[in-house]
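In structure tokens below, several structures.
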Structure I
Amino acid sequence: MSTSTQPTEEQQRKVRMAARALARAGLVTAFGHCSLRLNEREFLVCKGKAMALIGPDDVGSVVAVDQPLPAGVLGEVRMHQAIYRARPDVQGISRFMSPQVMALSAMGLGPAARHGLSAFFYPRAPYWPDTELIRQDELATKVAATLGAASAVVVSVNGAVTAGDSIEQSVALAWFLEDAARVELAVLAAGRADETVFKSAQQAASRATWSGGILERAWDYLTDGDPEK
């Protein structure tokens, strides 16, 4: 089965803006990618280049969730395929290699829920331990299984992936995860890793809310100055 859906210009623009937002926030360098779901069997992934360099004329690629990757699509986009297959609820994915997440992953850890933004990852972002680049379908499927129903998975020395209800939400979650890693590193440095802020899943879920324009404010902040805004 070949891909057939033609993304709208608005969908292409949104993917470009998401890519540049991740770069502007310092969450990616030359490596990373983001996507949005088009339908149950296809998604649109950003152009395979450094995300900060993606311009208004760059177009992403349509990828089927159950077919080989098209030419020019980065190999680790297999993780997007596997997650979209396993999680019908996911509408947007960001893969990134942010500094604090990478530092924490060097200790074999995903950040715990220790403050407001990290409540979205209660009790702790799951961790995939294999150091291989995820360029095999089997590995991508295992990463998706490690993610499970969570919002993020730390992929060993290869960064992290966030999965959201939209591509905007996946970008916001990437920003949240980096801040969660910042707090986690500070807590570890203080020798207070046994401290617990959220006493129950219910308490964390109550704090992990998108109401009150949280997503809208995060998106506006992260896309400020974008040439296509």
Structure II
Amino acid sequence: MLSVIIPAHNEAGNLKPLLPKIHTVLNKQKIKHEIIVVNDNSTDNSSEILAKLKTANTKYIDRNDGEPGVGRNYRAALKIARGDTILFMDADFSHNPEEIPLLLKPIGQGIDFVQGSRYMKTHDGTIGMKIGRKFLSKAFNVLIKIMLGISMSDYTSGFRVIRKIFLDKIKLESDHFDVYVEIPIKLCLAGAKVCEVPFTYNPRLYGRSNLNYFKMGPKYLRVIFKQWFRRKILRKKI
């Protein structure tokens, strides 16, 4: 079974068309699934939209503690996820539901972690990205590769599929968007069998982005240096 986890902060306009689209794509592929939406301290009418869209295989978590954060949303959703495979995706249509089957295919071939990538050499999936965001995203990807020696092209994408049994082996500590880089770093260092699948980043359908690289940058760096330090200490003990 597949559990689709979607964090959402003020995404009412996107959730209304997104959730039926995901169901349609997965039902067409005859994939048993559930969707878990974490409505993260939204101040728009997301709660009303979700109540109207509710179906038998869709769950909603309302977080109203005043502390938005994707990492917190992931942890809340994972506590109730029933699937043996977990798909993480954003709520703003930057991740095309039609490409979900492409990410799921390697899981059935013995892969533990499939990362959706915008930066593979054979595919430029950044057409919809603003220049500043593209530059900072690539910079963090290069830094992770240099410091940790992990051969991946896109650590900062939130579009990914992971076998639950392997996800349970790592502890997620990040509260915000820094969980995007924490997950692939920890899974790779833990020995997960990884592959990347190209996808094309799309501009959000409605609303404004909740990700600010200039604010999240220090948090990304903290995760990177923390894992680099842990790896260095582990090597010394060995």
If helix-only ellipticity at 222 nm (-39500 (n - 2.57) for each DSSP H run of 4 or more, over all residues; to 500) is computed and equals -13000, the structure in I, II = II
Top of I, II by distance in nm of label points 7 Å out along Cα→Cβ at positions 103 and 159, largest first | I
Answer label among I, II for the case where distance in nm of label points 7 Å out along Cα→Cβ at positions 7 and 183, calculated from the coordinates, equals 3.2 | I
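Coordinate-derived values only; no laboratory data. Here the structure is a predicted model, which means the values were calculated and not measured. Cβ atoms are built from the backbone, for glycine too; each structure is taken alone.
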